[in-house]
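**Q** Take a look at the structures listed below.
Read the figures in this text as sums done on the coordinates, not as results from a lab. It should be emphasised that the depicted structure is a prediction, and the values quoted were computed from it without experimental measurement. Cβ atoms are built from the backbone, for glycine too; each structure is taken alone.
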Structure 1
Amino acid sequence: MAVIGQDGPDAGVPWHYGDPMREQRQLEQGRGAVELSHRGVLTITGPDRLSWLHSLTTQHLQQLAPGQGVTALILSPQGHIEHALYGVDDGETFWAHTEPGTAAAAVAWLDRMRFMMRVEVADRTDEFAVLWKAGGTFDPALLARPGLDSLGGYELFVPRASLPAVLAAEEVLAGTWAYEARRIAAGVPRIGLDTDHRTIPNEIGLLGVAVHLDKGCYRGQETVARVHTLGRPPRRLVRLHLDGTANALPEPGSELEAGGRTVGFAGSAARHHELGPIALGMIKRNVPETEPLVVSGIAAAQEVVVDPDVGLHVRARL
């Protein structure tokens, strides 16, 4: 029996199916599917779609092969992340899913940028849903998006009318509790949940994942290139290991404190079957890596996700 999430960014989809810790272990074994039907879906059609997206986003898309999953960001002129597209092209159409409730804004912005290009942008959220699979086979009639940020699995774009039958055919179902715990443990941020309006890609480890470093100009490139060249982004993403004796998890946006001063904010949080309560956080670059933190009265130890000195002059620590 599915327990549906009642609040937060994942309200309306199954939170768990009775045993979220078992569901996490099954996902680690490469088994299970997670309904993400609350996410937005958009499509871009037309012969100019890839070259047009290439010029607008952080990703190299001109020669994108059908079936190759990508993540592309739309930045402000100052380099702040405005939209994130998790996409794949099927040879005729570029399909992308977005964070819940953001597809309409992304479509509106893209539509304003068409000018004389031969492209059409459409919000397809009412017609298609997203389903994440940990592994295994899938119906070739469904479009799959594998990506560096797909947590070792892939997303499927499923017609909403077919979603109940597709879910019924799955041997193992898991909820967003298990999926989010896996994502946080992997250090993969969600745009708008683990970020704010000032976030630049360098701060959250998206260079090489969603930002191609050898392509032409795009909006916001100057900021990304400058920070990459000089290193030391203003802030950095960390994984937080929370005090397991606390009954609650911090809400997204809760202040992170060090020595009584605010040094950042917490994003998403979950209970992991091995790591215990964990979260992602954004903190100032100059906070010592060993300094203990506090969020919502809960003690937290930080683990580096993004090197505070990351840039061309240092070697990333993996």
Structure 2
Amino acid sequence: MDQDLNDKIKERLANARSILIASHVRPDGDAIGSLLGLGLALQQAGKNVQMVLADSVSSSFRHLEGANQIKTKIDGAFDTFVTVDCADYKRTGKPFESLDQPDINIDHHITNEKFGKLNLIEGEEVATAAILTNHLPVWGYKITKPIAAALLTGIITDTLGFRTPNVTPEALRQAATLMETGVDMPELYMRGLVRRSYEATRYWGGGLSKLQRKDGIVWGTLTLEDRKIAGYSGNDDADLINVISSIDNFKVGMIFVEQKDSVKISWRALEPGIDVSPIAQHFGGGGHAAAAGADVAGTLADVQPKVLVKTREMLGIG
């Protein structure tokens, strides 16, 4: 732990009265869990807190206490701006385009661009929620049951239920510490990773029906038409990448999700020693060795073949 940096963040938060907290577009469990964990802790300390995400909270995480406070627009003044689980500033989205750099940037992605005034980047941690689990008590904030539920959700979802290669004994100790507040980990696991809406499951069908494989890569594709047919309201992959990542005998799993003017791509390393983060970086995204993503402007027809070729090239396969 960098004690000087830790002290500066502690002081900045202690002196703050009105705090804006943001995370990335199409937020996953770690983005939402970290946002809520930090936001609720600061509220508990008497701070005025705005929690803002460019995209709404998916149904998988609306059960978390405080989720109803998360807005899609900034409302009112603030004296401190914090980002969590964001590897680069542009991924916060449109609500934050006109703002100066964040005062504090907290993240676990090794590709983080250190865009804040104070940057707490711990790439060895399994989730940004894990960083907050360690640091909140050091900064003087008590982790209560609702805060623990948010943070544990972040850890569970980013490790796919402790199944990713970067899981350490420390991650399990963090989970145990959070469970000691009384949170129900099996329930959080089910809500965050297993249960899906009827619409999300139909959406999966569209992606799995177009599953392809070549040269050690397996990938699925979700189109705007798939989303419309399924009646799925989100603009993400409904975590279909986790299903693709469970397929045997491949080096890398991928998902292409068509957007209005771009394609969202997620990569997952399916074998030890493979690092997909440089591929995502090449396309303007980021992440860590086991999991990374990018949003590439253009049509699905143009983007998909280009990305597949570059992925093979950078991995030295095919």
Structure 3
Amino acid sequence: MVEVKSGYISVFKSVDMANRRIPYFCYDSKVAGPTVWVVAAVHGDEVTGTETVLRMGRYLKRGGLKRGKVFCFPMMNPLAYELITRYEPMESIDLNRCFPGHPKGSIAERIAHKIFAKIVETKPIVVIDLHTDTMESIPYIYLDQVVDQNDSWLVKEIIRYSDLSGINYFVENSATSNELRYSITAALINDAKIPALTVELGGPMLVKERFVEIGLNMIKNSLNSLGMIEGWSPWIYERRIKLDGFYETVWNKYSADYSGIVEYKVRPGDSVRKDEVLARIKNVFDKTVQIIKAQADCVAISCADQSVCFPGTELLMIAERNDNAFKFERRRPEDSS
């Protein structure tokens, strides 16, 4: 019988003395085994992850957790969730750029510190962080850069869990690694040495049933691989793209230079050849003002949630092959004994 425990992390008191808290759950099998965390809604407008966490809880209670514990934060940023906004509302700061946080920092840094400390104290074997990309997106895992070359074992663990997920995974663009270094997954990997995955399910603002199903299935794959659930056959997303190496995400190369109406020529999940047309930008008289072409053989991951663009608008998330993205070969010291 799975024991369900719930609790809160108290973060601060409001002007009206209301206690602002972050809820969490623990599903405990009462049998020795690994600890896994599943977290969601660090961005308040990315609501599909919250529903996925709740469905996971139903499954664990109904189907039974055979060993270990599963912890979850169904919403790490409840104030932003209530306002349906990406940012922590008191400071308009991206909470997912504030980890591992600081006990004496800004409000966002203090919240991040408490979330991070709660996860780390339980010594999880892996953390799954649920996000959404755009309405027009494939589901995928976004792999954070591992900073220390002595942590090649972490690279291998991250890739192992990503392979098990049943969905595609792509490597974080090195040009944005400084910004994303302070995401919850990057901080867990590089500061706490805990494998962590950023899962992009697609479809912000509203719960997308198909993406909930995909998210739940990939979580079950991970739990099954750890022997924490039984009677589950490994699942693979039916539109998973067959890739022949590592692909790195790129989006800033595919921006608009002119204002206009966007007409996309590819769909997320399409494999695209170099110089193939990705999008057309036209003006109100239907005159083409810009043609955006693939700069290399690539895969289309997502399209922006807008039909109107301005100079600098990022229109597509693309993945280009880069086999040097994860190249660490060193082992942990204990592996050489």
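**Q** If you work out Cα Rg over 2.2 N^0.38 Å, for residues 129-232 alone for 1, 2, 3, which one comes out largest? Can you show the working numbers first?
**A** Numbers: 1: 1.34; 2: 1.39; 3: 1.10.
Once Cα Rg over 2.2 N^0.38 Å, for residues 129-232 alone is worked out for each structure, 2 has the highest.
**Q** Taking -0.44, -0.73, -0.83 as the value of log10 I(q)/I(0) by the Debye sum over Cα atoms at q = 0.10, 0.13, 0.14 Å⁻¹, for residues 185-272 alone derived from one of the structures shown (1, 2, 3), identify that structure.
**A** That value comes from structure 3.
**Q** So helix-only ellipticity at 222 nm (-39500 (n - 2.57) for each DSSP H run of 4 or more, over all residues; to 500), computed for just one structure, reads -5000; which one of 1, 2, 3 is that? Display every interim value, and only then the final one.
**A** Details: 1: -5000; 2: -11000; 3: -7000.
The value was obtained from structure 1.
**Q** Identify the structure, out of 1, 2, 3, from whose coordinates mean count of other Cβ atoms within 10 Å over residues 9-16 was calculated to give 19.0. Spell out each step's value before the answer.
**A** On the way: 1: 19.0; 2: 16.4; 3: 11.0.
Answer for the origin of the read-out: 1.
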